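Following are the structures in question.
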Structure 1
Amino acid sequence: MTTAKRDTYTPETLLSVAVRVFNERGYDGTSMEHLSKAAGISKSSIYHHVAGKEELLRRAVSRALDGLFGILEEEHAREGHAAGRLEYVVRRMVEVLIDELPYVTLLLRVRGNTATERWALERRRDFDHRVAELLKAAAAEGDVRGDVEVRLATRLVFGMINSIVEWYRPDGRGIAEREVADAVARLVFSGLRNA
């Protein structure tokens, strides 16, 4: 792990370093000393910005969750037939995951060992439930298959999307964000849509 040398840190740049270290070492395996070394600043400088590492975790997972919940407030997620709204939400989930890759990666790795992790897991379950309700509505409208149990279909869709954190690397030479979103939507909806 390389040590950054910076004279000043903002809460945002400190958060970025913390997320990188949490993803490399795991949240439980990260100490304030690890964060201090990675940031190239003293522990007391970190405490100038935050109360501790759990506050950094909460800020990080909040950023990921806010991005995901924000999708549900967008016009195309709220208006029209449920199947179209669902497809829009699935595409946007991929885009948010890629745009906020380190933050969503961290969110997907929390296990419930702290109050912040339990809060994040509860919010994730709420988001999952809202997407499942959209899938249920699309099935009720007859636009997607009704022969696949909604919770199972939702888990499979989320599994496909969430697996992107394991292989996608935005290095400028790989697969473009739009290509990933299009591929996920094609694979999901070619299997879900009624013929």
Structure 2
Amino acid sequence: MAEKKINGALKTALELGPIAAFFVAYLWLKDEVFIIGGTEYDGFVVVTAGFIPVFLASIAALWWLTGHLSRMQVVTAVLIVVFGGLSVWFNDPRFFKMKPTIIYLLFGGVLGAGLLRGQSYLQSLMDGLMPLTHEGWMILTRRLMIFFFGLAILNEVIWRSMTEETWVYFKTFGLTAAIFLFFITQGKVFSAHSTEEKKEGD
């Protein structure tokens, strides 16, 4: 199915809305305790239980509106269901806190496997949105692989050594900002290895 264009603001709202909703709900319910079926659940687990269907609904809306989901979105959705579901099932927030670690280790490992074969899987993961030479893709892939492994380690350090609220702030704002800053700092790679610039110079 060909990808359809939708309003940029709507697309951003669908992508970031569930995360924002999780953050707001957590701040509202973090100190609450809910008794469901005779079992006590703290606010974090209850918010996690609500986050899963909200996230899946946003992903479904994106697919319905655009006719397309990236591989990263699909993998992220699966891991949210699995680790979020484990946190709810076992009434243990640690599973959900481990999810970013698993995601970044998985993405870093996939990129590393491609590099060992002399290929950049990043290009296919990003659907070829950036016009880079093969060398440019390889440089960006190596850097992003290291970056992902670094985020995985950082997530483990924060959720294991700091408060739950600190981790929620880190998950909501820190990880998003880190990824944004990573790509902002790769401007030299984009300019030096852009295939569009090469065409203009021919």
For Rg and Dmax of the Cα atoms in Å computed as 18.8, 62, the structure of 1, 2 it came from | 1
For structures 1, 2, calculate distance in nm of label points 7 Å out along Cα→Cβ at positions 32 and 160 and state which one comes out highest.
-> 1
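Ranked by mean count of other Cβ atoms within 10 Å over residues 48-55, which of 1, 2 sits at the highest value?
Top value of mean count of other Cβ atoms within 10 Å over residues 48-55 goes to structure 2.
Read-outs: derived from the displayed coordinates by stated rules, not from any lab. Since the structure is predicted, the reported quantities are computational estimates derived from the model, not experimental observations. Cβ atoms are built from the backbone, for glycine too; each structure is taken alone.
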